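Some structures to go through are shown next.
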Structure 1
Amino acid sequence: MLKRIHHLGIAVKDLELAKKTLEDALGLVTSAVEEVPTQKVRVAFVPVGESRLELLEPTQEDSTVQKFLETRGEGFHHIAFETDDLEADLKKAESHGLRLIDKEPRPGAHGTKVAFIHPKSTFGLLIELVQE
């Protein structure tokens, strides 16, 4: 069952510059940078109230985030919902005709399990499901 908005993903070309801008200009606090090899990105989280922003910088040319940056530029990339049963929510989504990018969970940042739902089946919105 989906519990809450876990974070909003923001694709950036330069993670350190994005962190510095948010810290200096807006007074936000950013987390340490973590590499997520399964997604070919480096990430930093920015707590904002009950939710967070996730800054994503590609680490390889074939990263989906790199492709996103090349076609759309920097900006909003995805919305992530926290779930208490990722496998069940994936099955439910698929049974209702949603196109899954990940049929099985994969490792995410901070020891989470994650899976993505394709934006072509969700009105152009890339959805990530996260189980802590």
Structure 2
Amino acid sequence: MAYNKPLPVPQGESDVYWQKAKQGELWLRNCKSCGNAYFYPRDISPCCFSRDTDWIQASGKATLFTYGIVQRAPHPGFVDDVPFVTAVVELEEGPKMATNIVIEDPTPENLQIGMALEVVFEDITDELALPKFKPV
């Protein structure tokens, strides 16, 4: 079945991120000046504005920072997915990341702030995969 939801648009600064995601790996930018890892990928550190940055592979481990359970499809492509969980996770490396939680029964009883999560990837096109998280 074709992916019928809005697609991310890779740009020069994020090409490595999307290439690695397609390979099932989560990569972050890291500032060599201040030592902070950050997300979303961009060439300038949002922490100290240095351009001395590189890529690091993330562990794929995270904790649930906050979430919402979506009961009403925001776009026709999501009709078959409701209810689903949108979330912000805190990666083991420090950055926070907006994502989805993959869980069979998305209820408040099954989602606890601080719960351990691990990354999984959903292939959405031949070129793109989306990182999502599931409970450990």
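The numbers here are math on the coordinates, done by the rules we state, and not lab data. Note that this is a predicted model, so its numbers are computed, not measured. Cβ atoms are built from the backbone, for glycine too; each structure is taken alone.
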Ranking 1, 2 by relative contact order in percent (Cα under 8 Å, 6 or more apart), the structure that comes out highest: 1
Which of 1, 2 leads on percent of Cα pairs over 18 Å apart, for residues 6-69 alone, largest value: 2
Source structure (of 1, 2) for helix-only ellipticity at 222 nm (-39500 (n - 2.57) for each DSSP H run of 4 or more, over all residues; to 500), computed value -7000: 1
Of the structures 1, 2, the one that 0.55 was derived from, the read-out being FRET efficiency 1/(1 + (r/R0)^6) of positions 46 and 102 (r between Cβ atoms, R0 = 25 Å, to 0.05): 1
Top of 1, 2 by distance in nm of label points 7 Å out along Cα→Cβ at positions 14 and 62, largest first: 1
Answer label among 1, 2 for the case where distance in nm of label points 7 Å out along Cα→Cβ at positions 38 and 118, calculated from the coordinates, equals 2.0: 1
Winner on mean count of other Cβ atoms within 10 Å over residues 54-61 once structures 1, 2 are ranked, highest first: 1
Mean projected area of the Cα convex hull in nm² - structure with the largest value, from 1, 2: 2
Top of 1, 2 by mean count of other Cβ atoms within 10 Å over residues 86-93, largest first: 2
